[in-house]
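Please find the structures below.
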Structure 1
Amino acid sequence: MWRFNQITKAEYRGDYRFYIEYDDQVKAEIDLSDYPDKGPIFSPLKDQTFFKQAKVESGTLVWPNEADIAPETLYEKVKNRMQQVAESAGEYKPSD
């Protein structure tokens, strides 16, 4: 369950990827390439110059046009990516 964790760091990494860190040390690089097609508010994100202008506000990513992604949605993406990376490195140990 999501515990209202907030993003503490977000770095644009090229294409539609951001490296994101949360206040509980959950961190990973995630692909957000599906967002520019999620509706009119996100269509400006098709321009990568605009896409990379996202900032951390109120614990999540926000773009200059006020488009944002729910922090719990990003958190799940980051956690899933961390798990994928750990599994591929043979380091993943499922928690009980």
Structure 2
Amino acid sequence: MTGSGARSPLGDLMQDYRTTLMRFLPRRDEAARESAYELGRRAFAAGISLLDVCRVHHEVALELLGDAVPEDFLDITRSAGELLLDVLAAYEVTHRSLLEP
């Protein structure tokens, strides 16, 4: 980190991904999905690689699973996977729109 209170784009993504996933888990509604799409667009704009996005997803999902009871593991894993697909879809659409003539 540089400066007082400064965060990196990857650190911002980690925090925002955690917040979005925690909101997404109980509802899986369109507002939560829109937050996921926005994360994907922002990650792309910030120059964060797809590998880093996947790493952030993995770390956040593991954090949540570490705090969960075994009966919730499958639901958390499914929901986290859905969220990742939404984030990656927005990332991909943004990337493709820049490649099209």
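Tabulated results
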quantity	calculated
Test item: distance in nm of label points 7 Å out along Cα→Cβ at positions 9 and 49 calculated as 2.9, pick one of 1, 2	1
Mean count of other Cβ atoms within 10 Å over residues 25-32 - structure with the largest value, from 1, 2	1
Structure from which 13.7, 43 was derived, Rg and Dmax of the Cα atoms in Å, options 1, 2	1
Computed 26 for relative contact order in percent (Cα under 8 Å, 6 or more apart) - originating structure among 1, 2	1
Parent structure of the calculated result -27000, given that helix-only ellipticity at 222 nm (-39500 (n - 2.57) for each DSSP H run of 4 or more, over all residues; to 500) is the read-out and 1, 2 the choices	2
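No lab work stands behind these numbers, since they all come straight from the coordinates. Just so it is clear, the model here is predicted, and its values are computed rather than measured. Cβ atoms are built from the backbone, for glycine too; each structure is taken alone.
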